[in-house]
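What follows are several structures.
Laboratory data are not the source of any read-out in this text; all were calculated from the coordinates shown. The shown structure was predicted, so the numbers you read here are calculated from the model rather than taken from an experiment. Cβ atoms are built from the backbone, for glycine too; each structure is taken alone.
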Structure I
Amino acid sequence: MKVVDFGESTHGRIDKVSRYGWTIKDEPGRLCMIDKNRLLIDDNYQREAAHKKVSEITSDWSWIACGALIVAEREDGTLWVIDGQHRLLSAKRRSDITELPCVVFISTGIQTEARGFLDANAKRKPVSAMQKQRALVAIGDEVAIYVSQFVSSCGLIISDNTKLRTSIKYVALLKKYAAHDRASFERVFRFCAAYCLQSDERLHSRLFEGLSYMHRKFAALDDARFAERVNSLHPRKLVDAANRAASLVGHGTEKIYAEGMLLEINKGLRNKFVLEVAE
């Protein structure tokens, strides 16, 4: 078993900070009790609050579990919660809690806070793709901002709200495609968005992946006959066909989704479409 040395110096008595070039990103904060009504939440980088979690914390409050909230103090003196919004929202519902323990750090701007949110959460517990997307937008990440704006321009939104037909959850997948080939991404996503909106159907990730593969292989969406054929079918039919193909082989890839969808698209056609490399 490997024994980890948690001392400040190496076995050669060399200071580890100097030896390994360890850095400190920011200045230490100050610990204090703060009136709960002074604490604010910035939706630009914070995750969507989970109401069930808030209710659980509210009904069975624990000061030990609460610990200390991580708070940013901006130049105008306002206080913004970087980590601890569920605890804050729970405390706001209780009349017997007026102040909360906080570690307050000086903020140099929303980018610093968003980066702090990622650091505080990613190193302690998993951060979902949606949470990471919102923080990256706040930080100013070019691809994250582009995808968010482009999706919105197509009449859809990036959101965890599955009740909305216009919501898209698979943001990490979209960023991967956008980073690889932006022109192809725009062509396929714009088509898929219009296609699903006209049918009042949610844009399933497998539909987007399958059509992306076909467009890459034979410029499918530039073929008027192909686009017209797809539009004549309900999106759900193509998603079901992609699901069947994935079920047959026990796993799914964009190629498998495309092959399954193509079987559905070619049904009843004498002149069938074929997956071949575009010239």
Structure II
Amino acid sequence: MDLVSDIAPEVDRLVLSTNGRVRREHGDRLMDVARGNGLNSLTLIPQLAPFIAGGRLTRDLATVRMRYLPQDRLDAWIDELAESGLLQPVGATWQAGPALAVVLREWASALREVTREEWGGQPEAVEAASATARRVGAAATDEHVVAVVHRGLPEPSDPHLRLHQHLVTLRFIRQHDHAEAWLSHGLTAGQMVVLTALWHGNDVDASEVVDELNRRGYVDPAPVRLSAEGKAIRDEIEAETNRRNAETFAVLTRAEAGSLLESLRRLPGSV
């Protein structure tokens, strides 16, 4: 499915646009609510909120969801919330304690407000994109662990939140495919972060990871920049990501994928 490389940035645009507006327009209020309920920071709340609210968070799931975050930082965050009662164990999973549940409800309310404002003028595109994205999400294999858990969460009744949820599932599918692509080249998460930053033309400070990539011939050290071989590897990782992602999108005909792309492009939002 050659359209996945066009669909992916549209999905990113819409999800990142709405999430960014929540932070900009509601961040101060949400932080006040968080502090009032014993939470010192909203760090990781946007990334893990659906799984916590749905009572599906496990340490393993959080690790795969936050694979670019150092494990010790993730463990410390989970442990702190668990020790304070903000996260409460239920069998093998955690769910939000009463105080954290208040914060998550406020976060969901802000997201609902923003998605309505962003996409409320395009009800047909919202419904069409949501229905098609749901079909793609349902086609993800069990190896797409985060996406599979996410698609199993209850669907919001609000159509704009529902579309947002389905788009996030699509992002989780692609994130898995992307990780499998860079893992197949023997890269670590930290190396991939640096490689991608340089691939996008961003500056990167000298570091141990830069040294590792230099030894592999992927980075020139002074100034720090991608080598020709590094660019070729990063280009191949992107191509492999698209090939893997296309396997899930194969549930759609090319015409259906084209209609999804058209619906997504009709929806406003910028990063």
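Brief remarks follow.
- Structures I, II, by mean count of other Cβ atoms within 10 Å over residues 23-30: label with the highest value: II
- At a computed 3.7 (distance in nm of label points 7 Å out along Cα→Cβ at positions 79 and 167), which of I, II: II
- Read-out distance in nm of label points 7 Å out along Cα→Cβ at positions 55 and 143, computed value 3.2, structure in I, II: II
- Read-out helix-only ellipticity at 222 nm (-39500 (n - 2.57) for each DSSP H run of 4 or more, over all residues; to 500), computed value -22500, structure in I, II: II
- Here relative contact order in percent (Cα under 8 Å, 6 or more apart) was derived from just one of the structures I, II, and that gives 28; the source is II.
- Entry that produces 1.11 once Rg/Rh (Cα atoms, Kirkwood Rh) is calculated, selected from I, II: I
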